[in-house]
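Colleague: Just below sit the structures, each encoded as structure tokens.
Bear in mind these aren't lab numbers, they're just calculated from the coordinates by the rules spelled out. Here the structure is a predicted model, which is why all the values come from computation and not from measurement. Cβ atoms are built from the backbone, for glycine too; each structure is taken alone.
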Structure 1
Amino acid sequence: MLKAAIITIGDEILIGQVVDTNSSHISRALGTLGIKTERMISIGDDAQTIYDTLDAAIQTYDIVLTTGGLGPTKDDITKEVLRRLSGSDGYKEDQGQLAMVYEILHARGLDVLEINKAQALVPDKCEVIVNKRGTAPIMVFRFGSENGASPQGKGRGTLYTLPGVPHEALAALEDIQNDIRAHYPLDRIQHKTVMTYGIAESALAQRIAGWEDALPDNVHLAYLPNPLTGVRLRLSAYGCDDPVLLEDCLKGLRPLINEYLYAEEDTDLPTVIGTLLKQKGLTMSAAESCTGGTISQLMTSVPGCSEYYLGSVTSYANSVKENVLHVPADIIEQYGAVSSDCVAQMAEGVRRLTGSDVSVATSGIAGPGGGTPDKPVGLVWIGVSTPLGTQTFRHIFKNDRAHNIERFAATALNHLRQEILAL
């Protein structure tokens, strides 16, 4: 199996000014090719540190990817380090990237300055994958070959340099995957993803322990929890030519998790709900108090959602619950806004207001304050209204405010999904 290292370059990463999200996406992309990421490293903008780290990596790993350090300003010093490391005599101008520099800047109504043109200058021993989203090219150095080697002559890996800007780095991953396929014999690998919601990772692991222990030796299981999507299970089969091996494995898994399983692909609740609504010809709406519009944001993140998503009311104040959603004042006075009766009225109110077929409502205490012994921080009531009636659900989560809100919203969507399935 090929082994890889991912190196992020930039002081902004080390001081916490910028969060490194690139590495996880890169590692996932490599994993789909059967390449194991063995190391992730973050280093600062120091030339010697960059040189030493890259030189050690190309001697150790088959694939090395870097992000960052490739901008047009003087503090981006990585390109000169790469020239020295690759044994390049100087720089060459890559016409493909230069054309992209002109295209991008002219589209923004900007003049092309010399500092911008310099982005297309690359060490003469590198190959270039044109960056279609930005001005800094993706450089490829094939160490250990006639195209370049470390000064010590020990280099064995291929080095890919990506910009640090996430949307540019991620857009380049498909081209890098294709380049790797063209230059390396890859292990045969199969993946299958199963999405679950409503069960904790530890409880899920206990429930399926016997099934997991019986998996074939070449099949590996990964647990990938996320508050918005639940626990993703990823099955991977290495060195496998059997097209039905993973399907056979899933036959034993499904009965164990059927009540929690919501998809057998890498997806999320809003996408699954959108598909269900379209299949059934239904529309939906939301009334949100404690989630503050999070459900609406999640649902509208799905392309084509206008086909089924009508809108929402963020009824944070009781006056909005009463005056817009027509929740009776005596309901709130008697039971409180965080109650089964209130969310039932909210769900029915927004359904009437928008004319939607189904609706979901939330009211809870996200924290850190506002809790009482009867209604602690983390309590949420969820209401779902459909043509079959209105159901309410009570949950308590023990997280910080941000994570509570995420769990409130995702749990509400999961209840909505289950009620739609019953229609």
Structure 2
Amino acid sequence: MRTELVTFAAAALSISASAQTGFHVEPDPLLKDIRVRDGYELTVAYPELKEARFLECDPSGTLYVSRPGRGEILAFRDANADGKLDEPVVFVTGYRTVHGLCYQFDGKDAWLWFSQTGAIHKAKIENANDPKSLPVPAKAIETVIPEGRLPKAGGHWWRSLLVTDDAIYTSIGDSGNINDESATERQKIFRFNLDGSNKSAFASGLRNTEKLRVRPGTTDIYGVDHGSDWFGGPIGDKPGRQPVTDFNPPDEFNRYVEGNFYGHPFVTGNKLPRIEFHNKSDIIELADRTTPPDWCFPAHFAANSFTFIDPAINNKAGTFPKDHNADAFVAARGSWNRTKKTGYKVVRILFDAATNRPYGMLTIVDGLDEAKNTAAVRPVDCVQMPDGSIIFSADDPGRLYRLKGKPMK
């Protein structure tokens, strides 16, 4: 069977699964409209946090949360290990549009790197490896890539951030929906040395990838790229009657390889040209160059961000079964450009240990009531904590949740 057929079939099954048996609702009133797959446990880690966006943690168990509109990063701890986060410390403030976060230990000091729409900084973390310590505001912040070296703002102003042992990676999205900005610095991932020097284009053809991470046990860099809107517009789709747009194009889980082209804005999903570019003279060449996704999510799923299950953490903590190791948990914030809602979930992408490629998708947390066409939660980002649990943020209703495995009854 062709890969794309397996991909879309599995995605469709994952959506319908939430309406079947095998899901439960937790007793907490704050979770009353959220269904959770049996074998998992969902709790509220922090009950009210408006504009909770991207997440990162350090080895001590400190959780960092970016709030772009407020220009701040909050630092949380669970001092008594009861699963509830204590009142936060303002770790960084005064950096409006702060978004992507990434922890790095340089061999001497621990740093929380963070991106703004046009700059990248790093804040020194005190006692990052001491689980008994409490977070304190950052005293030393360094600007590594100042404004002027990256495009700012635009319709997609968010900036992903990945810091490895030898490089910084960040992506610049489309300034709108499907603009041809291939001759600009948009729609690309850039690589820098750790001191901010030696800027180079790493990959191209992205629409809006908000997070980049390396899959454990590999050197593969992954990101979720949002599909474009109004796919059926050129052939007559209109708000309320959009049979083509409702199902096209997919969101993409991409494995980003240096030098590769990922299609946007001309080609989407499994090498399908956008209708607007069907008559482009080199459209077949562009399709031929396009690297298809490792996995396709449903259209308008708004698969926003993700975390991998680190085997080193999971094997020690035993929070999830070992078959979860190196799988991805993806936060799908949910649709706007669709007649009936989709997304509003946390899903698990299953990887084949033999091929190191995705082969299936399961809905784990489902906040969508399909019958009423309403949603109880809009997940934004996920991160695995040192205790093995996953915390995910939701900017609506404004809350932090904790997910972990539990024995089947």
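Colleague: Which of 1, 2 yields 26.4, 82 for Rg and Dmax of the Cα atoms in Å, as computed?
Modeller: On the way: 1: 26.4, 82; 2: 20.3, 63.
Going label by label, the one that fits is 1.
Colleague: Quick check for you: by relative contact order in percent (Cα under 8 Å, 6 or more apart), which of 1, 2 is greatest? All intermediate terms of the calculation are to be shown ahead of the outcome.
Modeller: Details: 1: 11; 2: 16.
Largest value of relative contact order in percent (Cα under 8 Å, 6 or more apart): 2.
Colleague: If you don't mind, another one. Out of 1, 2, which one gives 0.90 for FRET efficiency 1/(1 + (r/R0)^6) of positions 317 and 373 (r between Cβ atoms, R0 = 35 Å, to 0.05) as computed from the coordinates?
Modeller: Working: 1: 0.90; 2: 0.40.
Structure of origin is 1.
Colleague: Please compute volume of the Cα convex hull per residue in Å³, for residues 173-364 alone for structures 1, 2 and give me the label with the greatest value. Please report the intermediate quantities before stating the final value.
Modeller: Numbers: 1: 153; 2: 129.
Across 1, 2, volume of the Cα convex hull per residue in Å³, for residues 173-364 alone peaks for 1.
Colleague: Compute distance in nm of label points 7 Å out along Cα→Cβ at positions 293 and 349 for each of 1, 2 and report the one that scores greatest. Walk me through the intermediate numbers first.
Modeller: Working: 1: 1.9; 2: 0.8.
With respect to distance in nm of label points 7 Å out along Cα→Cβ at positions 293 and 349, the highest-scoring structure among 1, 2 is 1.
Colleague: Looking at structures 1, 2, which one was helix-only ellipticity at 222 nm (-39500 (n - 2.57) for each DSSP H run of 4 or more, over all residues; to 500) calculated from, given that it came out as -2000?
Modeller: Values: 1: -11000; 2: -2000.
Among 1, 2, the structure yielding -2000 for helix-only ellipticity at 222 nm (-39500 (n - 2.57) for each DSSP H run of 4 or more, over all residues; to 500) is 2.
Colleague: So if we calculate Rg/Rh (Cα atoms, Kirkwood Rh), for residues 261-396 alone for every structure here (1, 2), which label has the highest result? Mind showing how you got there, number by number?
Modeller: Numbers: 1: 0.98; 2: 1.05.
Largest value of Rg/Rh (Cα atoms, Kirkwood Rh), for residues 261-396 alone: 2.
Colleague: Let me ask another. Once distance in nm of label points 7 Å out along Cα→Cβ at positions 29 and 229 is calculated for all of 1, 2, which comes out largest?
Modeller: On the way: 1: 1.7; 2: 3.6.
For this comparison of distance in nm of label points 7 Å out along Cα→Cβ at positions 29 and 229, the top structure is 2.
Colleague: Ok, one more. A value of 22.4 was derived for mean count of other Cβ atoms within 10 Å over residues 109-116; which structure in 1, 2 was it taken from?
Modeller: On the way: 1: 10.6; 2: 22.4.
Of the structures listed, the value fits 2.
Colleague: Looking at FRET efficiency 1/(1 + (r/R0)^6) of positions 45 and 325 (r between Cβ atoms, R0 = 25 Å, to 0.05), point out which structure of 1, 2 has the largest value. Walk me through the intermediate numbers first.
Modeller: Working: 1: 0.00; 2: 0.65.
Of structures 1, 2, the maximum of FRET efficiency 1/(1 + (r/R0)^6) of positions 45 and 325 (r between Cβ atoms, R0 = 25 Å, to 0.05) occurs in 2.
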